[in-house]
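Bear in mind that the values in this text are calculations on the coordinates, not laboratory data. Not measured: the values here are computed from a predicted model. Cβ atoms are built from the backbone, for glycine too; each structure is taken alone.
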Structure I
Amino acid sequence: MAKKKISSGKGSSPVKIHAEEARYLMNTYRRPPVVFTHGRGCRLYDSKGHEYLDLHISNLFHNPYQGPLARKLAEWSGLDRVFFTNSGAEAVDGALKIARAYAHGKSVDGRAPKTGILALENSFHGRTFGALSITHTPKYREPFAPLVPGVEFVRFNDVADLEAKFGEDVCALVIEPVQGEGGVFQVSQAFWQRARELATQHGAALIADEVQSGLGRTGRAFAYQKFGSLPDIATVAKPLGGGLPMGAILAGEPFASALTPGMHGSTFAGGPLISAVALEFLRVIEEKNLFENVRERGAELRAGIERLAERFDFIREVRGEGLIIGMDLAVEGAPFVEEALRRGLVINCTHDHVLRLLPPFIIGRRDVAEFLKKFEAVLAQAPKSAAGPFATAQKASVQPMALAAAR
């Protein structure tokens, strides 16, 4: 990816601000031409120095940062337009709405539009109703059933099952290129390629949920970029706001144009403060060459963990790339998380037995070395009382998942 200095947007002319927003934002708002640049108390000030008494500010108005941020995300992703949200789950819900809106627009001769949605087994997409409806794990879904109808789950990396379930009623297929909550499983090249072909063939949206894997986590701007073909829609969030709540939907023009003013909105999403922070986050990644750091430190982490796995045989598999790494254990993971915290390490366990690492993109060599030294002690000292019955149960229930990931 060519490096370009990111414009902050501050000081840009209203004409340039309007032009960038018109080119890179989805057409969901009929915005007045005013560009607000700052405020104090109840007073707002525009780019011409005019003062206004604010009785309801929202992102209905232009600000200097949304356009440059949308442009940069479009450049990074290869997609055309952006809609800003407050979270990853909200982005996923919006992506499903876009897929349905596109299908409605393509419905002809009075036929009912396509409404079916495919997602993958072992998936996790969020906790709002739409995102939860395409999340596979029963413990998340069952307390809130019934959910959005028309959802069917495809076996992970199973091309034959994908082909069998991709019927004429499907308007969207949602894929996490790397299943984070699901245990750090990576979608195969063959599965992605066939998904792209089928989505194109059926006029359906291929949606890449990159909330966890996107914006540098794998050492690339987006995890899907290793496959050589684009999704129609992508969702991002977690690192984008630099710790503040922000997400985004990115879409190619045919799907982005399915939304017209009034069809979708979010009162404070993409506000000036958080958009400025997100621009700074992207600037730091580019100027500090953090993609390379993610790749290099990720390789060091994985190599070190694989050496530890030779000593501690309850580590069954090490998965992932860049700075998203999963360790599949034959014993319960929670005691290791607790022991790690006692030793000053913050790690996570998902699916009861997969230790998941999601380090900051700025992690250094010394940090990696410190982690590996302390983590060796964690592996040696953490209680393994669950090893007997838990390991036996996991060999029966979890191993098929690993085999499915290899198909």
Structure II
Amino acid sequence: MDEHVLNTYLRADEVFVEGHGAELRDKNGRVWLDFLGGIAVSALGHGHERLRLAIADQASKLIHVSNLFRHPYTEEVASRIARLTGLEAVFFANSGAEANEAAIKIARKFQRLQGRPERTSFVALEGAFHGRTTGALALTHTAKYREPFGPLLECTWVAPGDVAGLERALRTVAPAALFVEPIQGEAGVRDVAFDFLRAARRLCDETGTVLVHDEVQAGCGRTGTFLAADAAGVKPDIATLAKPIGAGLPLGLCVVAKPLAGVLQPGDHGSTFAGGPLVCRAALVFLEELEDRGLLQAVRERGAELRSGLARLASEHPRITELRGRGLIQGVRLAQGAEELQKDLYKRGLITNRTGGDTLRLLPPYVITSAQIQRGLSILADGLSALDAPANRSNPAAASA
């Protein structure tokens, strides 16, 4: 299996062939409950009727024209995004990493236009993950991701919450930009404190630093507000979005505030495939569902149900040391056994994943039902009970056998 595919992923053996809502079916007919959503991508779940019809209709009309020409959906998506983010203008990309690459270029050129061409480096947070292309990789904190591919762009890392350390870095390094994930998904669904986000905004204003919020995983309504940082009352200079925005098709967005809207000029940046009619049509379905058809409210309600159920489990299982995240991006941090639990849940038919080493990450589709939330919590309760069983406490390897 995968004989001619580069070995860059540790893949499960199952072959998924269809899905409906928050459920997936493999080629043998087994049904799985999806609490991962393609790693935050499948916001409308699987087999969504309006999405399916829109994609089929668009595919029958026009798939690609290149960005040298207009199609009917570019401005419609961009104007909705500008209104929802409170920012000004959008660059269309194909992924979150590409959106971050655009942000890197915009920040550097902005500093040059301001008469500060020496401001070429960056500051990011410890635990940061911004992508695997070389620019985004340079801002990613985990050394094992970066070191085989250096030398990369210069980046200084600051611990989340360390306001004094952030101020020292911004004033001494004088970077082009500060990159922040309001919720650090790959680091274990780690919430960045609202006070720190507010301090970062203030310090960036004081030092002339471009503030970039990477909301690729936590944005587009997943926390219950369109941008996760909205809950802190903070607006960045640039927000990068991807994952759920294309409802399963590849789309990334680099969204800039008005002072940066004119930084890039024709020829400065581009993407052959990005923002075509097919993926923009899908994005419109997602945005319509979110804004006009009650999906954002559903995220809030299902997220509250999920957190309530997780809090109950935490009170019953002392190995749960912390609950993280908001809405439909939540993390369950364990004192031990996170890997064993994730594998056991998969065997039981619940798809999750482990991140940050010790945290179970939950990213269900926005369309998940209340009954499916309760079903997932029940499976999680069974997995935790099995992990707590005396045999597994005395022999931790038995849980993954």
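Some values worked out for this structure:
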{"item": "At a computed 0.99 (Cα Rg over 2.2 N^0.38 Å), which of I, II", "result": "II"}
{"item": "Parent structure of the calculated result 17, given that relative contact order in percent (Cα under 8 Å, 6 or more apart) is the read-out and I, II the choices", "result": "I"}
{"item": "Ranking I, II by FRET efficiency 1/(1 + (r/R0)^6) of positions 57 and 233 (r between Cβ atoms, R0 = 30 Å, to 0.05), the structure that comes out highest", "result": "I"}
{"item": "Parent structure of the calculated result 36, 18, 8, given that semi-axes √(5λ) of the Cα gyration tensor in Å, for residues 265-336 alone is the read-out and I, II the choices", "result": "I"}
{"item": "Which of I, II leads on mean count of other Cβ atoms within 10 Å over residues 81-88, largest value", "result": "I"}
{"item": "Entry that produces 4.0 once distance in nm of label points 7 Å out along Cα→Cβ at positions 145 and 313 is calculated, selected from I, II", "result": "I"}
